[in-house]
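S.K.: Structures given as C-alpha cells follow.
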Structure 1
Amino acid sequence: MRGAVSGDRLRVYVTGYRVMAYITGVLIIVICFVGLPLQFAAGNGWIDKWLGTVHGYLYIVYVIVAYLLGSKLRLRPMQMIPLLLAGIVPVMTFIVERWMMRKHIEPALAANAASADQQPATR
C-alpha cells in the first residue's frame with residue numbers, strides 16, 4: 001500500500017468494493033441459472049429483461065468502485081483486468097474478491113494499522 005490512503009478511507013473503499021462484488025455476483029448467477037432457463041424452458045423472459053438491466057447498471061458502479069480501489073492499492077494493469085472483468089462471469093466475483101482480500105487488501109490494511117501504531121500521538 002505504501003501509505004497512499006488512510007486506514008479509514010481504505011476501509012470505505014474496501015467495503016464499497018465488497019458490497020458491489022457480492023451484489024453483482026448474485027445478480028449474474030440469478031440471471032444465468034434462473035433467468036435463462038426460465039426464458040428458454042417456459043418462455044418467460046422477465047427475469048432476464050429486468051435483472052439483466054439492473055445488473056448492467058450495477059456492473060458499471062462495480063467497475064468504478066473496483067477501479068478506485070485498485071488505483072488506491074496501486075495495482076498493476078494485469079492485476080486490474082481480472083478485478084474489473086469479474087462481474088461478467090458467474091461466480092468469478094466471489095473468487096476475485098477472495099483473491100483481492102488475501103493478496104492485496106489485507107496486507108494494505110495491516111500496513112496502515114502498523115504505520116498508525118508507529119506514529120507518535122499528537123495533542
Structure 2
Amino acid sequence: MAAAKQKTQPVKVHVKKGDTVMVIAGKDAGVKGKILEVDRKKGRVVVEKANMMKRHTKPSKTNPQGGIISKEASMDSSNVMFYCQDCKSVTRIGKKVTESGKDRVCKKCGVVLPDKG
C-alpha cells in the first residue's frame with residue numbers, strides 16, 4: 001500500500017513580488033534587486049541579477065541558436081531582507097492599521113510602503 005502524500009502548509013513570506021530587497025546571506029550577499037517571483041509552497045523567492053545559474057538549452061523554435069543561457073534561480077526567503085528606498089538601508093516591515101485597512105510600514109523610518117499588488 002502506498003503512503004498517502006502529506007499536504008504542505010504554505011510558508012508565510014515577508015516580502016511581495018515587486019519589492020526591492022537585498023540578499024543578506026550566501027554567495028550573492030549584498031546584491032540589491034527586485035523580486036520577480038514568490039513560491040509560497042516552498043518559501044522561496046527569485047531575485048533579479050542574484051543567484052544566477054547556467055542553463056544548457058537545445059535549439060528549439062523559440063531559441064533556434066540554443067547554447068548556454070544565464071537565468072536566476074530561486075533562493076530561500078530568509079536570505080533576503082526588504083530594502084527601503086527612503087532610508088537607503090535594509091529593514092524589517094511592520095503593519096499599521098489605518099482607515100483604508102492594514103498598511104505596510106518601514107520599521108526604521110516609519111514611511112508607509114506603496115502597495116505593489
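FYI, it's all coordinate maths here, none of it is from the lab. Bear in mind the structure is a predicted one, so any value in this text is a computation, not a measurement. Cβ atoms are built from the backbone, for glycine too; each structure is taken alone.
S.K.: I have 1.3 for distance in nm of label points 7 Å out along Cα→Cβ at positions 8 and 72, calculated from one of the structures 1, 2. Which structure is it?
M.R.: Of the structures listed, the value fits 1.
S.K.: Of structures 1, 2, which gives 0.75 when FRET efficiency 1/(1 + (r/R0)^6) of positions 32 and 80 (r between Cβ atoms, R0 = 30 Å, to 0.05) is computed from the coordinates?
M.R.: 1
S.K.: Let me ask another. Taking mean count of other Cβ atoms within 10 Å over residues 40-47 for each of 1, 2, which is largest?
M.R.: Structure 2 gives the largest value of mean count of other Cβ atoms within 10 Å over residues 40-47 among 1, 2.
S.K.: Here's something else I'd like to know. If you rank structures 1, 2 by FRET efficiency 1/(1 + (r/R0)^6) of positions 24 and 64 (r between Cβ atoms, R0 = 25 Å, to 0.05), which sits at the top with the largest value?
M.R.: Top value of FRET efficiency 1/(1 + (r/R0)^6) of positions 24 and 64 (r between Cβ atoms, R0 = 25 Å, to 0.05), among 1, 2, belongs to structure 1.
S.K.: Which structure, out of 1, 2, was relative contact order in percent (Cα under 8 Å, 6 or more apart) calculated from, if the result is 41?
M.R.: Structure of origin is 1.
S.K.: Matching task: 18.1, 58 is the computed value of Rg and Dmax of the Cα atoms in Å. Pick the structure from 1, 2.
M.R.: Comparing all candidates, it corresponds to 2.
S.K.: I have -23500 for helix-only ellipticity at 222 nm (-39500 (n - 2.57) for each DSSP H run of 4 or more, over all residues; to 500), calculated from one of the structures 1, 2. Which structure is it?
M.R.: Only one of 1, 2 returns -23500 for helix-only ellipticity at 222 nm (-39500 (n - 2.57) for each DSSP H run of 4 or more, over all residues; to 500), namely 1.
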